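Participant: Pasting the structures here.
The numbers here are math on the coordinates, done by the rules we state, and not lab data. Quick caveat: nothing in here was measured; it's all calculated off a predicted structure. Cβ atoms are built from the backbone, for glycine too; each structure is taken alone.
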Structure 1
Amino acid sequence: MNIVDYALHRVHLKLPLPIGDSQVRFEDHWLAVLELTDAAGRTGVGFELQQGSPTPALAQLRAQFEHQAWPALKGAQPFGEALRITRPRGGNVGAAAMPLACETAMWDLMGKTLELPLYRLLGGAIGKTRAYGSTLDFHLDDDQFRARLNDFKQQGFRAVKVKVGHPDIEWDLQRLRIVHDVLGPDLDLMVDANEAWSVKETMLRAHRYHDEGFPIFWIEDPITRQDYAGYAQLCNELPFTRINTGEYLGFQGKRRLLEEGGVDVLNVHGAIGMSRAAAHLAGDFGVPVGLGNTIMEIGVHLAASLPECVYMEFSDLVWNRLAQEPVRFENGFALAPERPGHGIELNREALQEFSRPE
């Protein structure tokens with residue numbers, strides 16, 4: 001079971017439409033794809049995403065990995081490496097090379113070794129979870145936005161999240177009208193402002209949405225991430241909606257949110273170990289979690305293993321072209337692959353097509 005080899009790939013994927021929010025705009029994805037191979041020939045696959053600028057060239061990625069990660073991984077047991085508790089201190093904070101890709105690949109290897117799908121390895125009993133369609137629409141025109149909503153409608157989604165936070169509230173309201181026009185009013189409608197507002201502006205907009213006849217299931221990241229008192233105020237003074245936040249915070253920030261009563265649905269995603277710890281802590285406060293976007297939708301396993309995951313985010317992004325069999329979505333649910341590990345095997349032809357070593 002010891003790890004004996006690795007392979008790295010540098011991938012560039014052009015997006016068919018720009019994605020983004022009130023703060024950022026992206027037109028492509030750069031991915032590092034890591035394969036870890038054990039002595040029995042099993043391979044675990046992990047991914048690391050970079051948006052906004054290219055990743056370093058493949059030769060540099062390899063040099064960093066060889067220096068920072070491979071000495072500890074070579075000959076190691078995936079079980080011990082993935083489950084090890086570390087104490088980030090001083091200069092070792094943030095010093096790891098591709099930590100998410102390494103962790104994902106090791107969990108994949110563990111599932112393959114035990115011949116279990118990852119959600120079962122994580123303690124889940126049912127391999128599905130409720131999902132919402134996330135439009136990432138801030139930079140799309142109304143026609144493009146309608147097309148995105150129709151795509152999710154055809155896939156059976158009855159919950160969607162749209163971007164708000166435009167300086168003109170009428171822009172926000174027009175987007176909400178389009179949602180009701182395409183999907184009808186009988187749905188769970190979330191909005192995401194990406195820290196665009198102050199506490200007062202959040203309250204003004206939330207009440208305006210409500211008064212205009214748009215019930216909002218949750219408002220995500222309305223104010224700056226470390227305004228814990230502001231988030232507590234919003235939770236206390238907006239009884240007709242939920243506050244979803246925590247995406248931009250590490251574990252300590254998530255704990256502070258919970259301690260100060262500043263979150264109704266805690267946003268977790270990314271590293272499996274930290275997300276499970278945060279979800280466990282949220283349970284102590286009676287707060288459910290929502291799972292944000294994860295590369296290749298691998299987070300379906302994590303969501304399916306958590307007892308209080310309200311929804312999983314799905315943005316239908318181009319990275320799924322790298323998978324032989326992407327995670328499936330049916331009737332508003334994400335279905336976890338029943339194959340051992342996380343179940344995402346690389347499409348070698350697509351990997352070669354989109355590889356950009358330089």
Structure 2
Amino acid sequence: MSVELEKLKFRKIIHVDMDAFYASVEQMDNPELQGKPIAVGGSKERGVVAAASYEARKFGVRSAMPSVVAARRCPELIFVKPRFERYKEISQQIRSIFYDYTDLVEPLSLDEAYLDVTENKKNNPSASLIAKEIRQRIKDEVGLDASAGISINKFTAKIASDINKPNGQKTIQPDEVVPFLEKLPIEKFFGVGKVTAEKMKMHGIFSGKELKKFSVEYLTQYFGKAGTHFYNIIRGIQFSEVKPDRIRKSVGAERTFSKNLSTEEFMLEQLEVIAEELERRLVKNKLKGRTITVKLKFNDFTQQTRSKTIDEFLQKKDDFFPIVKELLEQQKPEKSVRLLGVSMNNLDVNEKKKSVSVQLKFEF
């Protein structure tokens with residue numbers, strides 16, 4: 001085994017995942033909601049659930065579910081308007097706790113992050129004890145429950161954080177990684193979507209155990225470049241490091257309407273408002289972009305996106321809105337629209353790679 005592979009094998013990675021984050025914040029701020037099934041986002045008539053409390057999940061309510069379906073599954077469901085500024089505020093408090101332990105923090109969203117604690121500010125050799133301490137501090141200082149997964153790479157740590165939810169943690173020791181992955185259903189592996197899963201099952205691969213039987217040559221022959229990833233991951237090998245300077249790939253704004261929009265004139269009016277919000281976000285983050293995308297979600301929940309890339313970087317609405325208008329007019333929507341969005345990609349940012357020193361001594 002190469003020195004580099006040896007280093008990667010013996011990293012200490014924690015994946016912290018807040019429990020029902022949006023819903024838990026709402027219940028914390030409003031005691032009347034505690035213990036009740038709530039959905040953040042949408043309404044009984046329309047919209048989409050952004051998050052559901054554990055009380056609501058018992059009825060099968062899930063995020064990204066149409067609100068009308070959620071209300072049907074749980075007649076007592078309480079819909080709460082999302083407060084994203086509040087969620088960002090809480091998220092920043094949580095991240096400040098992370099940085100007391102390591103600078104190698106890679107946020108995935110407002111409610112989850114990877115931490116590399118192979119070397120840490122507390123000089124604590126136990127990643128499991130660090131995770132326990134972080135979770136306790138989040139409870140004491142913020143008031144929310146968090147779960148954590150601990151292992152030698154990001155993939156295994158993320159899977160582990162789900163095992164003892166809510167308000168729990170799971171450590172997959174180095175010698176437990178491969179046996180753990182062998183028992184994992186193939187759908188749980190990173191990079192395996194529905195289509196790939198069905199294709200794998202045609203090759204007799206239903207879990208990590210069957211996946212491990214195939215050579216890298218066989219896997220690359222039938223699954224392309226991803227075959228090498230599948231070959232490595234089932235052996236506990238993952239080269240993806242915790243990246244503290246994750247580069248933002250896009251900035252966007254969107255709006256769901258209480259009544260469907262059926263005319264192009266109304267759509268353009270709303271797109272202009274959304275474009276103004278996008279400009280504010282671009283200016284606030286000091287970003288410009290070259291690819292403009294318009295998103296349309298129709299009354300039947302089908303979705304369509306249209307994009308255009310130009311040579312120069314844009315930030316101001318007056319500069320990019322003519323492109324938004326052009327994208328809408330490319331193909332007249334034949335159905336009424338319930339959601340519109342505008343986003344900017346190909347941002348003017350450069351990814352910085354940081355070298356990470358790691359130690360080979362390993363104690364979980």
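Participant: With volume of the Cα convex hull per residue in Å³, for residues 240-311 alone derived from the coordinates and found to be 159, which of 1, 2 does the value describe?
Facilitator: Details: 1: 83; 2: 159.
For volume of the Cα convex hull per residue in Å³, for residues 240-311 alone, the value 159 is produced by structure 2.
Participant: Consider the structures 1, 2: one of them gives -0.41, -0.66 for log10 I(q)/I(0) by the Debye sum over Cα atoms at q = 0.10, 0.13 Å⁻¹, for residues 24-175 alone as calculated from the coordinates. Say which. Numbers along the way, then the final one.
Facilitator: On the way: 1: -0.58, -0.87; 2: -0.41, -0.66.
Among 1, 2, the structure yielding -0.41, -0.66 for log10 I(q)/I(0) by the Debye sum over Cα atoms at q = 0.10, 0.13 Å⁻¹, for residues 24-175 alone is 2.
Participant: Please state which of the structures 1, 2 yields 16.5 when mean count of other Cβ atoms within 10 Å over residues 96-103 is computed from it.
Facilitator: Of the options listed, only 2 reproduces it.
Participant: Please state which of the structures 1, 2 yields 2.2 when distance in nm of label points 7 Å out along Cα→Cβ at positions 304 and 320 is computed from it.
Facilitator: Numbers: 1: 1.5; 2: 2.2.
Of the options listed, only 2 reproduces it.
Participant: Let me ask something else about it. To which of 1, 2 does the computed value 210 (volume of the Cα convex hull per residue in Å³, for residues 224-271 alone) belong?
Facilitator: Working: 1: 61; 2: 210.
This value belongs to structure 2.
Participant: Here's something else I'd like to know. In terms of relative contact order in percent (Cα under 8 Å, 6 or more apart), which of structures 1, 2 is highest?
Facilitator: Numbers: 1: 21; 2: 17.
With respect to relative contact order in percent (Cα under 8 Å, 6 or more apart), the highest-scoring structure among 1, 2 is 1.
Participant: Supply the structure label, taken from 1, 2, corresponding to Cα extents along the principal axes in Å with the calculated value 62, 42, 38.
Facilitator: Working: 1: 62, 42, 38; 2: 64, 53, 43.
Among 1, 2, the structure yielding 62, 42, 38 for Cα extents along the principal axes in Å is 1.
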